[in-house]
Structure 1
Amino acid sequence: MDNIDKRKIVIGAAIVVGLFVLIFLGKWLIRKREATKEAARLEQVRKEKQKQAEAEARQTRLLFHQVCQYADSVGIDTSRYVNASKRGALETEETMRQLLLEARYGKKPSRLEFSGLQEAVDSAWADKVKTLRSTQPLISLTTFRPYTQLVGHYNRLRKKGRNNPTVADSLRLIRQTLNFYRYVNRFDPDRFVMVNIPAGELNVFDRNGKRLLPMQVITGKPDRKTPCMTTYIRAIVAYPYWNVPQNIALEEILPHIKRDLAYLNNQNFQVLNDKGVEVDPEKVDWDEVSETNFPYRIRQASGCENSLGLLKFELVNPLAIYLHDTNSRDLFTLTKDRWRSHGCVRVQKPVELANLVLGAETFDDEFMNKCLIDQKPRSLPIAKPFPVFITYNVADVDAAGKLKFFKDVYGEAK
């Protein structure tokens, strides 16, 4: 009996153990099957994500390639960007973002000596282009007519072959001007004045590139270069004084005074002390005055004989550069030498320009001929700052869209 009971106990225990084993194995098999399914599901998700990432990478590379093609067609050196497509997707996207911003806003021109306009770059715009997966937003930006015309000439010349040294140099000059027009987009002006030094021209453009008031200008001599800048007209002065820059007073006027004191009166020059009070030149010991000992300032009285003429356009800058009328208006008809000033810009149509900037017919046609005497300077403020770009574009288009190359008068088109 004892043996039978023991056997029963052993058998029962074996059955219980077997049941536990079966339950354990069952649960293990279920977990394993579920784990296998989950692993398969995760692997499928991974493959789908990888497939999606590869598709997005292909789309990014394709869009990047299209952006490069567009940038190349508008004169941007894409060699700095193309290697990015062989790198990671994130680096490709960041490089494409930089290229997109250059295609819209250009690079800061190297010749700028003063930047007086506040730039505004919409960096989020590049992300919108990437989201749309299209270069159409880039193409829609090219509404500025001189720019589109210049792009057309650029691609026409490219077909002639870049290996031709003459063509290659022409393309280089056009690229510089195309970059300038893109740079203007940083300021989004409704209207702006553009002075092109090599062309000896001033144009007022609207945002579509329409020429509102073309005219000739006279800019600085090669040894008195007019600096390139971005700035704005803050006021127009009628019957201005000419406060002679100190270097001109010392180098040019002082020798005349020492030779003949009457030179001051003949040129309507006044001598002012350091407090701005006029000094009687007869009471100055000019023999004691020198370039290193000159406690005075020279000012030319207002009037028709003033070197600035009857209108001065005050530009914000620390270089004492401005636009102005001239008392030698016949120079615009008697000579083609447009580079003979001390650095400021003489304009051919001061009355028309003043009225356009002021937005009202403030000066009539007779203003320039009245030549009133004993007039004090009268400042007319500008309701809204009027942007001015003084640039150095050797290549550009004329009013008819014809490609023009101008003389490199300062030898800077390198």
Structure 2
Amino acid sequence: MKQDFLKHQAQTSPHPLAMEISHAKGSYIYDKNNKAYLDFVAGVSACTLGHGHPKVVNAIKKQLDSYLHVMVYGEYIQEPAVELTKLLALHLPYPLEKTYLTNSGTEAIEGALKLAKRATGRSEIISANKAYHGNTMGSMSVMGFEERKQAFRPLLPNIKFITFNKELDLELITTKTACVILETIQGGAGFIEPKNNYLEKVRAQCDKVGALLILDEIQPGVGRTGKLFGFENYNCVPDILVSGKGLGGGMPIGAFTSSSKLMDLLQNTPKLGHITTFGGHPVIAASALATLQEVTESNLIANTLVKEELIRKHLVHPLIKEIRGKGLMLALIMPSSNIANQLILKAQDHGLILFWLLFEPKAVRITPPLTISNQEIISGCSIIINILDHI
């Protein structure tokens, strides 16, 4: 299987972890030898309710018996998608009331950027250094990491970059700016939170010059930071909200949400302003609806902050220089990339799944399912401390 994996499935790195998966349940993934691995990554923040959550699985099975794909996005009334977008609107502040469903986060970013240009008639886009918003051409254009995109230039023109949390840079947001796009918490850069009311100040500058604010919640969204969406922690409501990953409950999804006034612009001048065949797929929407219902109707969101404190309490070690992030979106900052690599690779040997971040080589990702138990957290932290003791 490994030979076929390497020969026939395109790889994105020279050394994939290449663990052969048998099944997954709850907070654990199992290999073909039936060895259990405690999952501290959740498919990179995607498996909000862990693996095989019965409410998600049942919703998927029920929809399978009704219908799969029947028509391109937006033409037919399909209950799972309607109920999902309605529930999102119920839990979002005004005027975030209308959602366009896509197949992935990066597709949602593309739609959001197009909408901002359509709404403002402007072309300048401002993003942040070390930002990551996906890997399609538009999303890559607003990626703030030249090493990862230089081979694919030319990309979108008229993109400017500011430094996250640097207030002086906000002067670059002008009447030429169509939109500012930021991650609410910078992910690939090392889980960097906004400081000193930064997002409020960005919001104010956008309002002053008539630019739109896009917040990328693909990672922090759906309960991971102690609120349903991360921006709720920072007193800043975006014009366009982008979500994905954890919204799908383990299924591929993306979404961008805005006011009806803005979203309705995609209907005309030109018609079909943004189109997709499989966006809003009924099986995926059913999975997302079940996930969002469970997250909003349970105590999982509040418990992320309790679990954060538990992780911080049990991960105290001289080699852990800092723990960044909020809720169950955390990153251990190690003294060097070498130590980070050792920890991640040795953890897999010890039955614990950790992972890297995109642009911060000293960081180790801890983004477990929201459903992880306190005892599982303590067990995973114990493995980490034991490994660090022997490095």
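Just so you know, all these numbers are worked out from the coordinates, no wet-lab data involved. Remember, it's a predicted structure, so these values are computed and weren't measured experimentally. Cβ atoms are built from the backbone, for glycine too; each structure is taken alone.
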**Among 1, 2, which structure scores highest (criterion: FRET efficiency 1/(1 + (r/R0)^6) of positions 158 and 270 (r between Cβ atoms, R0 = 35 Å, to 0.05))** = 2
**Asked** Given a computed value of 0.50 for FRET efficiency 1/(1 + (r/R0)^6) of positions 238 and 294 (r between Cβ atoms, R0 = 30 Å, to 0.05), which structure among 1, 2 does it belong to?
**Response** 1
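With helix-only ellipticity at 222 nm (-39500 (n - 2.57) for each DSSP H run of 4 or more, over all residues; to 500) derived from the coordinates and found to be -13000, which of 1, 2 does the value describe?
Numbers: 1: -13000; 2: -10500.
Derived from 1, not from the others.
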**Message:** Quick check for you: by relative contact order in percent (Cα under 8 Å, 6 or more apart), which of 1, 2 is greatest?
**Reply:** 2
**Item:** Ranking 1, 2 by FRET efficiency 1/(1 + (r/R0)^6) of positions 222 and 310 (r between Cβ atoms, R0 = 25 Å, to 0.05), the structure that comes out highest
**Value:** 2
**Request:** Supply the structure label, taken from 1, 2, corresponding to mean count of other Cβ atoms within 10 Å over residues 206-213 with the calculated value 13.9.
**Result:** 1
**Prompt:** Here percent of Cα pairs over 26 Å apart was calculated and came to 53; which of the structures 1, 2 was it taken from?
**Reply:** 2
**Comparison of 1, 2 by distance in nm of label points 7 Å out along Cα→Cβ at positions 62 and 254 - largest value held by** = 1
